[in-house]
Structure 1
Amino acid sequence: MNVEIRPAKENEMNDVLSLIKELAIFEKEPNAVTLTSKDLIAHAFSSPPLFICYVAIFKSVIVGMFLGYPRYSTWKGPTMHLEDLIVTKKMRNKGIGRALFSSFINFSYSKGVKRVEWAVLKWNTAAIKFYESNGAKIYNDWQIVQMNEKAIHNFILNKK
């Protein structure tokens, strides 16, 4: 299969947003996406950009993407976080996800990072098997912790 993997362009952010929404549906959070393609453009093409995004193109159609950003580990130094990797449902199991994953790992390696990291849902066994088969270790002793916008606001207001 001839798939092109390359950095996303500004005029492709509507397609990227559609993929993000498709992933949210897959992850059983269909109403969770609140950002817009204008937000993606502002964040991806700012200086410095807040994230990198590559797309997979098959027959002139965007069929997948990855989105990641730099982080820093006080134990290891520079790292990269893979926020999302998605391939449209009808194009799965054709090697596109592997090509995107490989592009992310290669991009990260070219930046000299000491680690790449990402989160995976416990019930997504296909993804877990894929990641493990490619050398990733799934940690069960770490918990993801988040504060949403409302919690941040409440914290700031209630801080004394």
Structure 2
Amino acid sequence: MGLKPTFKLADVRAKLAADAKKIEQVILLRLQYLGEECVNIARNLDTYKDQTGNLRNSVGYVIVKNGKVVLNNFQRSAKVVKTSKSGKQRVTSGSGDGVKTGESLALELVSGHSRGYVLIVVAGMNYAEAVEIRGKDVLSSAEQYAKKELPRMRAALRLDVMKLK
């Protein structure tokens, strides 16, 4: 007399698929949170004068899953003070050139990541590194934050996965 299962193979597959979907959602949410924190840090730094808004507007991120962008955040976030000849000041968000350049750079970097999940945070203007070299913080603080936070997020993800039963 053998044991008879009280479930079907389709039930097992459905449960595994549902768990995989939950894990993917948690991974994407955690990467999105980390990306948002990194760009908020970088966009709100006040270590350099962004005369055109392009550098600050070029800061953003993409989240990649198996080589495909699943989420991104590039937007005009600069506050550029323009003074007219009459002395009046007005604040603009700069041009959209920085947004396009940042997003373009991030999409170039995607091609090197065909497997797994990847968060790519960039300051897309070609002079971002030169600004950093002069001692101005463009992405350094955001990078340090990510390096500190990512191990914590991985540990929390492991706990979340272990809770799936």
Structure 3
Amino acid sequence: MSGVFYFCNMQVPKFLLKFVMNIFPPLLFNRIVLKEISDDFLEMKVVLRRALFNMNFHKTIFGGSIFSACDPYFPTMYYHIFANKKRKLIIWLKSAEIQYLRPADSSLKLHFKITEKDILLAEKTLDEKSKFEIWHTVEAVNKNGIVCARANMQVYLKDDIKKENLGF
């Protein structure tokens, strides 16, 4: 799912990105809503609404819906940050793990954040090795401020340099 929003290798305006992500069926049907995108794409705020489509028999949010709320945002953020720098990269979510800490009996808020230090490290490593991997953590917080889930996400970035093959 992480590669869906930039399949055309082009950067889209913030409002259009937000619209497309919010109508994308796996997010829409899980009631996952991208609420805010910072101008520099270093932050995104997401809400996972508890609703009929994502509730289990205990009236809490399914773990899979929580996991889905974590999936596409860090790769999307990196893509747009580097697109603004005119650097074409292949970016995807390489690995993820999640801990469910409490039942999610209300809607959840998730705040995705990348630091300038992360970007500088990525640029330096990409210049040296042409690939970079980084781990980020995001927490799903309920209406009372209690962390219900914590996900660690590994993002893979690689320069998209097409090499010409000679011969067969």
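Comparison across structures 1, 2, 3 (criterion: Rg/Rh (Cα atoms, Kirkwood Rh)) gives the highest value for 2. Structures 1, 2, 3 were shown, and helix-only ellipticity at 222 nm (-39500 (n - 2.57) for each DSSP H run of 4 or more, over all residues; to 500) at -17000 was computed from 2.
All of the numbers you see were taken from the coordinates with simple rules; none came from a lab. Small disclaimer: the values here were computed from a predicted structure and weren't measured.
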